[in-house]
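Before anything else, here is the set of structures, which you'll find just below.
Quick note: the coordinates plus some simple rules give every number you see, no bench work behind them. Everything numeric in this text was worked out from a predicted model, so none of it was measured.
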Structure P
Amino acid sequence: MTAQLLDHTLGNLASRIPGATRVFHTFHLDYCCGGQKTLRQAAQESGIDVLLVEDQLLALSPDEPHEHDWREASNAQLIEHLLERYHAVHRQQLPELIRLAARVEQVHGAREHCPSGLTDLLLNMQQELESHMQKEEQILFPMIEQGGHPLVGGPIAAMRFEHNQHGDALEDIVTLTNDMQPPSGACNTWRALYRGLDELRIDLMQHIHLENNLLFQRALNENHLNN
């Protein structure tokens with residue numbers, strides 16, 4: 001069991017073990033854009049004791065509340081979930097985060113730990129993410145819902161590339177905000193901003209995971225079977 005667990009990909013473990021994504025967040029293991037790496041490989045590259053990660057995964061209770069097992073959902077059901085739970089939510093999250101970031105930079109710009117440049121980073125992320133989601137909604141998702149579309153591979157490759165860019169943007173935010181840890185004496189606005197950024201990070205990683213490791217992979221498999 002141990003060897004099998006260590007040699008499974010992060011994406012596979014995130015899909016089949018309830019609560020695994022929380023463990024991966026704890027150890028800062030990228031199960032979305034880096035979902036094709038095995039647990040062993042990802043831990044080694046990050047300098048993490050893989051046995052500590054494994055112990056926490058094995059300790060997860062199968063009876064605890066967790067997200068729906070989207071491996072059992074149809075493509076249409078998974079797409080509907082992605083649109084409602086992530087596309088719509090990101091469109092609500094980012095304008096408020098931009099507003100909070102602008103306020104923090106305006107009021108606390110002279111402080112040592114002020115995340116200077118965060119507002120511009122979030123504005124760019126909002127623009128890139130909106131363009132990305134529109135391409136999925138208007139082009140890729142309808143192709144996937146058709147089933148076995150012969151040209152689906154091109155858009156999927158493009159969306160996965162953009163997912164990597166979103167992952168890079170998250171890393172930039174983590175660096176700029178000291179891993180979303182507000183400094184001592186930070187005001188309520190500053191703390192609310194970092195809580196919201198951490199929520200965005202968790203949501204966006206789960207969003208990318210469901211697309212990269214479930215929906216897109218399934219669509220590619222269907223395309224292979226039909227061609």
Structure Q
Amino acid sequence: MEMRVEAIGSEGQPLVILDDFAPDPDGLRHFAAAADFSPARNHYPGVRAALPEAYLATQLPLIAEAATVAFEKRGVLRVVDASFSIVSTPPGELTIPQRLPHVDAFTGDRIALVHYLSPEGGDGTAFFRHRATGFETVTEARRDLFFRHLDTEMRHGGAPAPGYVLGDTPLFETIRTEAARYNRALLYRSWNLHSGAISPATALTADPIDGRLTVTAFLSIG
């Protein structure tokens with residue numbers, strides 16, 4: 001595994017890039033091909049399935065090591081949620097939250113993982129700055145102000161047109177797009193404004209062989 005730590009935007013939030021993350025990515029794909037996928041919850045625009053038990057047992061020590069280096073966190077690492085995930089919702093069926101950058105949590109103990117498992121690479125992950133507030137992260141202290149601004153912008157300017165966030169928009173500026181690569185994983189704090197960088201050319205299939213297969217995990221570390 002190769003690890004590097006870079007910074008996102010003007011706030012300098014850590015982004016950990018882990019190449020050759022899992023020892024057997026092909027085995028993970030074979031497991032996913034036989035898995036039982038079902039519609040995701042919590043605004044994820046696609047389907048999810050359970051991971052093999054060995055995945056977290058193998059990868060958690062690597063994640064904990066990276067968290068110590070990048071986020072200066074040395075406590076117990078707890079898995080909040082983890083699964084195979086495939087973006088598959090057609091653009092015209094996206095809810096309003098799915099058309100916007102988002103955060104997954106508002107506290108500094110929460111870390112997100114995305115592990116890309118499509119051999120062709122495919123779509124990566126983008127990070128954003130909210131133009132009206134200048135926020136690149138939404139913490140507990142910023143939460144009310146951010147959502148008040150966003151609500152006002154939506155009421156006066158209307159909701160974004162159906163489609164995935166790709167590049168700059170009237171409300172958000174792209175500050176970094178990290179490319180997908182087979183067996184690459186990203187780690188970042190869950191309070192970063194982000195979205196999958198889903199291209200219009202992407203085949204939005206729920207098939208784990210042909211779709212945008214990833215592992216997504218949400219972790220808490222003291």
Structure R
Amino acid sequence: MSDALILGVDTSGPYCSAVLLKGGEVVSDLYEDMPKGQAEALFPLLEDLMARGGATWRDLSALGVGTGPGNFTGVRISVSAMRGLALALEVPVIGVSLLDALAHGTHGPVLASIAAPRGQAYMQGFCMARDVPPALVTIADLPPDLVQPDLVSIGSAGGEIAERLGVPHVPAPYAPGSAIARIAAIRWQGGGPPAVPFYLKPVDAAPARDLPPVMLDDGA
């Protein structure tokens with residue numbers, strides 16, 4: 001692995017996670033629970049991360065950013081921030097699915113998942129006998145024929161999925177920022193996926209509450 005300095009960042013959940021990686025080794029890292037306020041806190045946290053790693057912005061070779069699925073606002077915060085930083089530094093920014101990040105460093109068949117509201121989860125299978133593409137699923141409806149030898153479940157919905165399918169629930173090998181930095185370190189010179197939000201369901205929308213009255217034509 002090269003000695004490129006890679007910054008991996010994720011705010012797609014109720015946290016800020018970031019890692020500064022060089023030659024496969026963590027130079028500095030942070031993980032802070034943060035249900036809100038990520039937009040204001042992100043760059044001060046990253047500046048502290050860089051200072052603790054003895055690096056400046058101009059030392060960076062590439063950026064990696066979590067693209068979701070996850071919280072719509074959280075995904076947009078880090079994707080927009082890293083795209084802007086990459087433009088200013090003239091370095092590549094690599095988008096990394098959080099499901100890819102969860103599975104990074106695992107061996108054998110894995111169901112990676114991220115909890116979603118109403119008993120649902122964003123889920124994807126890796127190294128499985130059958131294709132399990134990324135999708136928003138209802139955990140209670142998962143079919144038992146997903147199970148295969150040595151299958152494990154990881155992620156924030158991993159416990160519920162493990163219980164449903166009767167398979168082990170194991171922790172992800174890396175924190176989100178660390179996995180993203182490691183994947184970006186592999187992909188950045190080959191032109192990895194673009195840094196665009198990865199949504200598996202449409203943004204919730206509701207009609208305006210204060211609609212004007214409907215005027216009825218008496219002659220209709």
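Which one of P, Q, R has log10 I(q)/I(0) by the Debye sum over Cα atoms at q = 0.08, 0.09, 0.13, 0.15 Å⁻¹, as calculated from the coordinates, equal to -0.27, -0.34, -0.74, -0.99?
Numbers: P: -0.33, -0.41, -0.84, -1.07; Q: -0.27, -0.34, -0.74, -0.99; R: -0.33, -0.40, -0.74, -0.93.
For log10 I(q)/I(0) by the Debye sum over Cα atoms at q = 0.08, 0.09, 0.13, 0.15 Å⁻¹, the value -0.27, -0.34, -0.74, -0.99 is produced by structure Q.
Next question, about the same structure. If we compute relative contact order in percent (Cα under 8 Å, 6 or more apart) for structures P, Q, R, which one ends up with the highest value? Write down the numbers at each step before the final one.
On the way: P: 27; Q: 34; R: 23.
The structure with the largest value is Q.
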